[in-house]
Structure 1
């Protein structure tokens, strides 16, 4: 989960195409702060940890409760308009979104379950509370599947073949081909394939992060998604994890620590 959160922090200063589309930049600067991506990553993780082994209805209710709780706790984290209204609603309902929010918050689902099928099912549940458009669900499932396959030792070639076969994403372009014309767009279908490509091309965790940021666009979310995959495949360097933790409030760190103990036993 720290991979996703650090990706959010590192990408944040360069959101809205405000960077130079380069891999050469300081990883952490004064403006490298967590955004809604991290808040909702924590919220989803907490709900999933609280409901391991329980039925879908219970999981869904826990997701809504946790997401609203954390959204109210951090109301100025940069939520989109429709999602913010959902956070404030007394009886929130899914609103057909295919935005990339479903993919940026799902990383914990890639770690908590024992099979790829269960991982995808739980990812679907995390999306459907808001992003019940087929593309929103697909983005969450593809992201969680890539994380699950990475942490269970599958090669990038195997992961890429599975993602193409199961989800139909076009992963034929290189980052050099994507970068010149890529722009800020907040849909799953224009973010998840690019995050996957940055992950596929990266040579280690840091290189994945730098590659994702270099694409531009909605790069805090793109890098959050890619960072979750990179952590599962490579692990995360201690210095990045330490700097990430330093920038998190205690309540968010507590959820991350609980998650680490649950998935790593330490």
Structure 2
């Protein structure tokens, strides 16, 4: 396994893309970035440690496992998230049927109430279990929901500005993305409100390579308006492990598939 810091990736990008012709189509760049960030392999598994810090520096920790299966390359997907720590959220589970042509279907299981709650489309940009990440951040935003404009091409990044096609469904007026020209991973996203003020930022802190695939292993979202941030650290990452379709059902919310949630052997 080979580790890459952001600075190392930038240096690699400089040499690797110097002789390559830059892309100019914003939609093509966004499509490649979407594939790089969410569609590596036919399926995937990772354990996630989430550290939530408030404006006063007080911290909460969450740990969960994410299972992902692609229904079609670049198309519909399924996600299952099951929490293991701390004790007050253990057994909480989140299921997503992600669609490219309509709103995603999302369900949250609350074990204390033995309740499966459907998350409406209007709640997709609300806090994910108390973190600064949103429900939509877990499975990704559909590229077709926004218009895209390439505003700058640097030695290392494509810089794009995005505006929602339906402004009434989101809290932002626009966002800007820095996409690495070598890996096509989005390395930084800045969200702005209607006054043009940046209020939210998502950054990649570390990238590692798994099976030849550059993969985000640490990311951070910052609440620039209210203070606080959430870090997510991804571990035990695997791709193409053969997760069956029947894992991604409401049954798995109440009865999690333990054989797929256990850490892989070293």
Structure 3
């Protein structure tokens, strides 16, 4: 846990006074070899108050320009490991929540820790992920499935994303070659109207040969390809396909 509080204009001689608080909290708990629980929270809030100038011949039109900014995020994660030596399995559930926004004008001091009461239209983001993986020890095979859900509220627009994901990984040549194949589907609803449908297919190769003499160094070759398909969900949308390929060689000595 860590935190910090900053405040200027201690003698009230300046026209502007700014208060800023930053804090974060992290907790990890593993009651046994099967369960692993993680939680964290972070906060960033800033409040600036402008004091009007004392001038009988000049009216400052910005004498109520107080500015407030807030950003908060939290995360909870629960993981469960089970299975035998031949087949190992893992289930992971993760949830994230974020809220942010700002406001200016004749607003009151929100306090040290901040609050969303002084924000007119805060931006909220909620994300959830449920994943399950199986590893077959003998064949070095990994099969993973996941479900992603994302909801964000931006002013007058509510966006909702969701979709499944499937990936398979296999090791060859005494674990020197790793091949991964995956595919995902995501659908987007904007104000309860379906606006996007996207397929994403991935293929990757990672080859790390073992040299006879370890003093020579280590080398790895990476090749990956991604094929994206955006479908025409509504009449005004534009459908397209996109291919991206990458290749790289890494050598360390």
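Bear in mind these aren't lab numbers, they're just calculated from the coordinates by the rules spelled out. This is a predicted model, so every value here is computed, not measured.
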| task | Kindly point out which one of 1, 2, 3 the value 23 was derived from, the read-out being relative contact order in percent (Cα under 8 Å, 6 or more apart). | result | 2
| remark: If semi-axes √(5λ) of the Cα gyration tensor in Å is calculated for 1, 2, 3, the one returning 24, 20, 19 is structure 1
| Where is mean projected area of the Cα convex hull in nm², for residues 28-99 alone largest, in which of 1, 2, 3? | 3
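A value of 12.5, 36 was derived for Rg and Dmax of the Cα atoms in Å, for residues 132-171 alone; which structure in 1, 2, 3 was it taken from? Intermediate values should be presented prior to the final figure.
Numbers: 1: 10.1, 31; 2: 12.5, 36; 3: 16.3, 53.
The correct label is 2.
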| note | Matching 0 (helix-only ellipticity at 222 nm (-39500 (n - 2.57) for each DSSP H run of 4 or more, over all residues; to 500), computed) against labels 1, 2, 3 points to structure 3
